[in-house]
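Some structures are shown below for you to check.
No value in this document is a laboratory result; all are computed from the given coordinates. Quick caveat: nothing in here was measured; it's all calculated off a predicted structure. Cβ atoms are built from the backbone, for glycine too; each structure is taken alone.
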Structure 1
Amino acid sequence: MEFRHLRYFLVLAEELHFGRAARRLSMSQPPLSLNIQQLEASIGARLFTRSSKSVQLTAAGLAFVPAARALLDQAAEAASHARDVGQGMAGSLTIGFSGTMLYSGLPKILERFQAQHPLLRLLLRELSSSEQLVELSRDRLDIGFVHTTRVPPELSQILVARQAFMACLPTGHALAGQPSLSLGDLQGEPFAVVSRTVSPDYHERILAMCLEAGFYPEIRYELRHWLSVVSLVSQGMGVALVPAALQQSAMAGTAFVPLNTASTPYDTYCLWKTARDNPALAAFVQAVQADGHQAA
């Protein structure tokens, strides 16, 4: 049984006349008769009764009409879905991100992209930069947003955000109301940081910044998530150096104060496997690049 057999059968079932059905199908009558015979042979039942004056559906033919329509509808839907996936309009994308991306433009990128590709399903996974590199290498992520320059050669990358570090202090801290402060002002304070195992680049950056300011930070709290760092500070338990975007968390009990000394910016990169042939992925990368141009 082939799809053409089903199409021919349904047209003949509507017309109940071989000549009219053949004209609708833009074919001659003998090939139509042959295809109907082939369909009946494959089913094992007669679908039409034929006489010199009329063509009628048999009981088997009447029962087969809705099934034939359903089969053709399913085939058309499957073809449409495959075409949409092939054009990057449907399917799914799994996107990795670190927590600061929730305050660094990712929600707007997702909103705009989803509006343009409503059939695409976007799956989000919050992971550290090092975890994302592993998942990208194993094809368990399509794309990632990371804060590391230690990128394997098989990955492509674009810079999507650059931001300064700020001091995050409890609102009751003596320096919380200052317009800016020197990093040396935090010497002797208990620091909260994201764990080295989660973000080695950030961890080393904090140590280097403090050493350049002339002191070694007293790291008392190592946490897995940025919001955990800010939350701990809000409880008055320590201070932190955090990306400026975390001001948008607006967590009660915290104050964000700019540093008056230059520091290496906190960069965010979008990564994906260069060899991946995925139209949806290519469309998403274009959306990220367009967002970067708009931000610039």
Structure 2
Amino acid sequence: MQRKLLIKGKVKEAYDLGDRLEFLFTDNISVFDKVIPSLIPFKGETLSREGVYWFERAARMGIKTHFLEYQAPAGMLCKKVDILQPQQITAQSKNYLIPLEWICRWYVAGSLYDRVEEGKVSAQSLGFPTGHKVIYGEILPEPFLEVSTKLEKTDRLLEKAEALHISGLSSQEYEDAREVVLKIDEDIGKSVASRGLIHVDGKKELAFDDGRQIMVIDVYGTADEDRFWDKACYEQGEFVDLSKEYVRQYYRQTGYKDQLYKARDAGQNEPPIPALPPVVVQETSRIYIKLFEMITGEKFLPTVPN
């Protein structure tokens, strides 16, 4: 079968097999929409196998996904959907990537906390009572679901009206999509809690199948798409990230994140992202492996390709 490179993303490659797609998860790592010039051992394999784990759970819940088959050690076969630009999408379009990302947050962390501190997000909009002082790490009164762009160069948060315009979703389909995302996230939170994790937040991507039914695509519930905290440490008041947030925090501490966002805000050339020190690479690999084991309940043993 002919195998043609279709998309070479920041950390994942997609190959066109004709009637299907093959996804290959690399050991590359990306933060702030920048690919770091460092490889993380076993990262691709852990992400692929975590993705398979969640897709199989989604199937048992009656949720449609694009997943077909696991390809050891770091790949999977999936249904193929069309990539349409917003101007090509109509209310009758089928079998296409919905050009949105769905970000569901359960705790105050990451960029959400930054926006609260900057006054861009109010306590009331998060479901807290008037006058509440939002604290880093506290649980949200209700899941906070946001939508951002998918096909633009950098992610941009959207109000519902623009999300509908860009995606071709009807108001009812938009609500249906929200329900799918929330159902998956609730399952993730309950599942990982039993193995010592707190599911803090994560993102999902959706598509319409050939019957214009919503299905989940890409992967989710992994160290790249989601943020997890060690539950025991959290209960002691410590936030131990078992996700890519460890790497984000490294670049926050070095000052690179501030330099990058200042350049973006000013419309200037973005500074190149430095490589990770070997000790950070080693710890990041350990985090990805530990997270795989805590998510799936399985001991990580590298898979030998067929």
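Here are some notes:
- Identity of the structure behind 104 (criterion: volume of the Cα convex hull per residue in Å³, for residues 169-248 alone, calculated), options 1, 2: 2
- When mean count of other Cβ atoms within 10 Å over residues 161-168 is computed for each of 1, 2, the largest belongs to: 1
- Identity of the structure behind 17, 13, 10 (criterion: semi-axes √(5λ) of the Cα gyration tensor in Å, for residues 9-64 alone, calculated), options 1, 2: 1
- Sorting 1, 2 by distance in nm of label points 7 Å out along Cα→Cβ at positions 185 and 273 from high to low puts 1 first, with the largest value.
- Read-out Rg and Dmax of the Cα atoms in Å, computed value 31.9, 105, structure in 1, 2: 1
- Among 1, 2, structure where helix-only ellipticity at 222 nm (-39500 (n - 2.57) for each DSSP H run of 4 or more, over all residues; to 500) as derived comes to -10500: 2
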